[in-house]
Structure P
Amino acid sequence: MRESSRGLLLAVGAYLVWGVMPMYVVLMEGIGAIELIGWRILASLVVAAIIVTVVRGWSRIRAVLRDRRSMLFLCLSGVAILANWTVFAYAVLSQHIVETSLGYFLNPILSVVLAVVVLRERLRPAQWVAVGISSVAVVVLVVGYGTFPWIALVLAVSFGTYGLLKKQVGAKVDAITGFTIETAATLPISMAMLVGSIVIVGPTILEVSPGQQWAVLGFGVVTALPLMLFSAAARRVSLATLGFTQYIAPSMSLAFGVLVMGEPMPLERLVGFAIVWLALAVLMVDLVVAERSRRRALAVPLPAP
């Protein structure tokens, strides 16, 4: 199998796992969202430690710990993904799955905005058009549906910020090392959330079935698996290919929320989603054109001296 084909399968696998994440969280209904995130961090850290031990990666961990710049960005990215996970768990357990899908549809566009604001990157005209269209979509959702889509925007901004921070680390830190360190960095916050939730609400994990308790323990595997698949895919396929596959997960979440969980999809919300999809179509076409132009430029031989 060609490397590009293998990379595509890995990318699809990663987003399929992320796509079933709402279904997995629903299995743990009855556990408080804040408490659930605390257990997720603990389970993820245990899984990460096992993987690092198996691949003999502790030397890479020690090397990154001596790099202050990388440590700073990994700690910040850990906080960003913790915020993302917390809002996601709250949204799924409170039956706002459709709004989580909107957040991940908006994520590519919010990432473009963050690149302009933080990295001072210059956008191509089509990217500006996509940003403008998506802004209209948010207005339509607010006016037509009557509520501000804060869950969607927090998910999009937090995940976009996570990607931006990870970009600052670059290829210096592999996926497993980065995942382990950023998860460990969130441990004090997540443990405070866990203890606070248990003190205020009580240990809700003791009130659910053994199957649900095992699902909580398996959360670490479900968290780490798509990350490793995605990391392997990113080294094998183009940015354009990854750009298209990333819509698998929110599409699955949207279908699950509407068709299985029975969440409402009135006309005004459907119109808002349709405008977001239009913005994404513009963004993807621009990405494909830019990728082809880059390849043509690389294929042109340099003039002889």
Structure Q
Amino acid sequence: MIVARGLTKTYGPKVAVDGLSFTVEPGRVTGFLGPNGAGKSTTMRMMVGLDRPTAGTVTINGRSYADSAAPLRTVGALLEARALHPGRSARNHLRWLAASNGIPVRRVDEVLDLVGLTDVADQRVGRFSLGMGQRLGIAVALLGDPPVVVLDEPVNGLDPEGIRWVRTLARELASQGRTVLVSSHLMSEMALTADHLIVVGRGRMLADCSMAQFIADHAASYVRVRAPRTAEVEALLRSRGLDVDRQGSELRVQGLDSAGIGDLLGGAGLHLHELSLVRSSLEDAFMTLTADSVEYSAHPVAQEAQAAR
């Protein structure tokens, strides 16, 4: 279990993490989300003692990470996959880490096989692709068979097979009763992986809840309606007190399900070209919640061009 209480980190006048309090519980995958500059990486670095909090505390299974006699047996972390000596082989990189934490050398071959690097285990890691480096970083995180696993952008550089493998791995680790925290910018993948979400923006807590609750609270589903007589359909739906948002020839309707809308329009003799339920997504909910917390916001090219005229 990871417990943060009032966790704060400042760099001069800049507040990177601002009083975060949360608990990452075992037995489920917790997604750690936020825009660039939200403080996610800084928070994870404080978890494993790479940054010292300005205020507050963070403990792993009731103890500070720095108090662990064998850190890799306590927390497995992937924070900087390329933070390794380029001249070492993957096998030797893992061997010295194992030796420093009292981990049996046989575990090295086990994790190399687990992450799919057995065939390149004796190659210098400086020649590894980004995806191979990520796999080695995950091997390091799993080397001590730790009860707590923290992964920062673990699918970065991986192909579709590798992304699916990481997803399956995270869920398998959680099913074993481990504490699993995963940070990612891939909303579609996080929606398939995480059970619970912690969302931060500008260093502050924005949400700490289940995936289902997060989506329900911050993005609404709607019924998409397309019809040849759009104006008449819109007028009828509005006359029944429904919330109708017109987007070109498409109507987005809330307040009544697809069957009810179909019956209503059919009874009025209005034909339909499309009637479909559009379910809200994690990406929709995330963009809605973090809209005011984006540190680097780009402008649409069309608007830029128009402004330049």
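Which of P, Q yields -10500 for helix-only ellipticity at 222 nm (-39500 (n - 2.57) for each DSSP H run of 4 or more, over all residues; to 500), as computed?
Numbers: P: -26000; Q: -10500.
Label of the source structure: Q.
One of P, Q was used to compute semi-axes √(5λ) of the Cα gyration tensor in Å, for residues 84-131 alone, and the answer was 18, 13, 8. Which one was it? List each step's numbers first, then the result.
On the way: P: 28, 12, 4; Q: 18, 13, 8.
The structure behind it is Q.
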Output the label of whichever structure in P, Q has the greatest value of distance in nm of label points 7 Å out along Cα→Cβ at positions 196 and 212.
P
Computed 21 for relative contact order in percent (Cα under 8 Å, 6 or more apart) - originating structure among P, Q:
Q
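With distance in nm of label points 7 Å out along Cα→Cβ at positions 68 and 148 coming out at 3.8, pick the structure among P, Q it was computed from. The partial results should precede the final answer.
Numbers: P: 3.8; Q: 0.7.
The structure behind it is P.
Comparing distance in nm of label points 7 Å out along Cα→Cβ at positions 12 and 204 across P, Q, which structure shows the greatest value?
Numbers: P: 3.7; Q: 2.3.
Structure P gives the largest value of distance in nm of label points 7 Å out along Cα→Cβ at positions 12 and 204 among P, Q.
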If you rank structures P, Q by distance in nm of label points 7 Å out along Cα→Cβ at positions 20 and 44, which sits at the top with the largest value?
P
Ranking P, Q by distance in nm of label points 7 Å out along Cα→Cβ at positions 4 and 124, the structure that comes out highest:
Q
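From which structure (P, Q) was log10 I(q)/I(0) by the Debye sum over Cα atoms at q = 0.10, 0.15 Å⁻¹ calculated, if the value obtained is -0.60, -1.33? All intermediate terms of the calculation are to be shown ahead of the outcome.
Working: P: -0.60, -1.33; Q: -0.69, -1.15.
Computing log10 I(q)/I(0) by the Debye sum over Cα atoms at q = 0.10, 0.15 Å⁻¹ on every structure in P, Q gives -0.60, -1.33 only for P.
Among the shown structures P, Q, from which was the value 0.00 of FRET efficiency 1/(1 + (r/R0)^6) of positions 28 and 268 (r between Cβ atoms, R0 = 25 Å, to 0.05) calculated? Could you put the intermediate results ahead of the total?
Numbers: P: 0.20; Q: 0.00.
Source structure for this number: Q.
FYI, it's all coordinate maths here, none of it is from the lab. Bear in mind the structure is a predicted one, so any value in this text is a computation, not a measurement. Cβ atoms are built from the backbone, for glycine too; each structure is taken alone.
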